[in-house]
Structure P
Amino acid sequence: MSDYYDTPQWQNFLQHLGWWRGSFTSVAIDGAIGQDTPTLVTLDGENDNRKVKQTVQRFPTDGSESQPINLEYTTLNRGLVFADNGTFSFGSMQYSPFAQFGGEFGFIEGDRRLRIVEMFEGGSFSSVTLIRERRDGTESSDRPDLTPDALIGTWEGEATTYYSDWRDATTATSTLTISRSGDRLSQRLVSGSFQLESQATIAGNCLNFPGRDGAPDRRIVLMPDGGSCNVPLSVPRDRPFFIEAGWLISPTERLRAIRNYDNLGGWTTVTCVIERKV
């Protein structure tokens, strides 16, 4: 079992060790920014980093008490995937309309982290939590709020896909072209022989994509600190679907993570993307 702690997954997880001070911000499905709760998340390695202890503390601004959450890791949950740059995705293994469903996505860049939690209730998109964090004792400003215009341009990407059955990861390149005309945003994605074109209506800080061929409508919510979430407004029946989050870490570089499910609602892959504007 000792070799487990030398695996890329565990070593990538260790990039997140430290004390992270930040906040949990509620975001409504229409993009409205809600209550902000200060937090401190600690991830401490023990026994030569073969064990990691996590504590989550919230400090409600209304003065109410919040009990810390304490967790320990000696292995990683099967549904948790880490990429080489520290990007991660964790979420439901199987969709059921009778259970809470969703996923958490995390990104790390220097002394900053951004995490996004996307939740569904009864099969419908219900909430987002935006978690902005920096290493305790460091100072750095948030990225600008994400806007449609910040996405315009041609983005060349490298996408690494991790599989739920733990076969070897695969890597592909992609080109994403985004343009705007008035309140319409158009995008064209090309990766190998795969091509996808779609168009959204801009409504405040939301991009609304109409469903095609019976698929549900989708929404991208543009958030503070360069964050975004991309979800179906309802989970489709009998067809594959995905949930996604992104972080614009500079005007010319963006990180994304995509959690894919099959037509039976089973989790299949996580794809982590690094995109650069050309």
Structure Q
Amino acid sequence: MSGRLVVFRGGGEMASAAARLVFLAGFRVAVLERPEPLALRRHVAFAQAVFAGVTDVDGVPARLVDRADLPAALTSPERFVPVCLDPDGASLRELRPDVLVDGRMAKRNLGTTPADAPLVIGLGPGFRAPTDVHAVIETQRGAELGLVRWEGEALADTGRPAEVLGHTVARVLRAPGSGRFRGLRAIGQLVRAGDTVAEVGSAPVVSAIDGLLRGLLADGVHAEAGTKVGDVDPRGASVDPYRISEKGRAIAAGTLEAILLRLAVL
């Protein structure tokens, strides 16, 4: 299996959890991203390499590479996950991956088809198997989280964050208007209800609850009004923003399960 290539479209939290596990299982892995990723939990997202050049997700290193250098990076004896700016997926024609995972979490299909690779996997709602992809991974919390669906689609997005210590929508920080994002606090800091933690344009982004800043958009990224720009966890200092969540690990396990089951017979 080690010579096979798995390409992930999207390097946010959930896609990165899956990409990390697939990489550790011995596959070659590449991540294709957009120039201004909207990843919030950047300490556990390969998308952070777009801003920092290098990053590390729970022990797995990643580097930003030019599209022309991507094939060489995938065969480098120095093992890392290459991250490439390729929002249109143009490099897929050259790479010809064994597996394509659409982990952009757009809640709709942005053009992915089963013809994109021998195995095409979609994370979350917006995909139907086998019409849009070969397999869909359930991303909604509950008994079916991480389930591989070879037929049908994931549960519909509720639009409501999971409850943590009685808080749901109050946990999520959203852009009050359109503009460039600027963080005034850092991921991992404790905040209080009423604290201004960021700005979008000149408009303040205020926390509605006490907790720990678990995620925050990168400075300079353009956010439309209503976009998620941060995440406050009411559990506070007990939360480690550098560790992959249990949700991410379940989705990663489902993704690897689909890959191992299908590639074993291809």
Structure R
Amino acid sequence: MNKTHRLPAFLGQSPGISPIAAFSDNYIWLVSNGSQALVIDPGQALPVLQVLKQQQLTLGAILLTHHHQDHVGGVAELVEQTGAKVWGPAGEVLPVCDTPMVEGDTFEDAALQLKLRVLDVPGHTAGHIAYAGTFGTVPVLFCGDTLFAAGCGRLFEGTAAQMDASLAKLAALPKDSRVYCAHEYTLSNMRWASTVEPDNLALQHWQAHANEQRRLDQPTIPSSIELELACNPFLRARQPSVAQAATTWAQRELTSPVEVFAALREWKNNFR
């Protein structure tokens, strides 16, 4: 295979960042150095407390991306049990938030070698934020429910134009950024994406890999910005093949990329 047709690489788990399973399909992300820890979007406290005890970790910080209960439900108990401080979106009502964050703000934890900047990414909720930066030398993105592997969040409070713009911010990040989303929706998203682009070889390759991961009961996350750009219809609304598929599904002319995006979101909402 020549370089022009190189398929994106798959990324395994990065040492120091691990998923804590919650509910039926949530991931709470744990960043640790063997003694200290941080968690992102703890919808439940108990699984976090169990991991902290098992690994003898001290929880110092909690980062939140948005206000939905499956992302913040465990925050109050974790603060009560550990004394951890909480950072979260300034534009949303949260159970606890010591430091409200907006785009341009930064979060750094020298002990964890974590340097993040905040991006405003409205769409799924009105005040949703994401955290992009580095873990050691590794580019990382913690995006909550804005970007999923081969998908994106539903538009509960925002518009298609907002979500399209938010995803464009994420798409502009370094291509080797590891994408840590908050749900194991990958196989379902890929079944739909394969309907949109049945001839996408990169997607076929990734789908086979993801199916094997799930067969082994392994997370399909993290993905990467490179993988998403090659396979995720929501990041490919400006590709002629995706626009044509959306037009065919909508059975009407779509005159802008935002209209294509809106049609894709509606299509995914109704896909079974």
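Nothing in this text is a laboratory measurement; each read-out follows from the coordinates by a stated rule. Keep in mind it's a predicted model, so treat the numbers as computed, not measured. Cβ atoms are built from the backbone, for glycine too; each structure is taken alone.
Comparing structures P, Q, R by distance in nm of label points 7 Å out along Cα→Cβ at positions 197 and 221, which one has the largest value?
P
One of P, Q, R was used to compute mean count of other Cβ atoms within 10 Å over residues 189-196, and the answer was 13.6. Which one was it?
Q
Here semi-axes √(5λ) of the Cα gyration tensor in Å, for residues 141-204 alone was calculated and came to 27, 17, 11; which of the structures P, Q, R was it taken from?
P
From P, Q, R, which structure was mean count of other Cβ atoms within 10 Å over residues 61-68 = 8.4 calculated on?
P
Out of P, Q, R, choose the structure whose coordinates give distance in nm of label points 7 Å out along Cα→Cβ at positions 77 and 173 equal to 3.6 when calculated.
This figure was derived from P.
P, Q, R: which one has helix-only ellipticity at 222 nm (-39500 (n - 2.57) for each DSSP H run of 4 or more, over all residues; to 500), as calculated, at -10000?
Among P, Q, R, the structure yielding -10000 for helix-only ellipticity at 222 nm (-39500 (n - 2.57) for each DSSP H run of 4 or more, over all residues; to 500) is R.
P, Q, R: which one has Rg and Dmax of the Cα atoms in Å, for residues 29-164 alone, as calculated, at 15.6, 44?
Label of the originating structure: Q.
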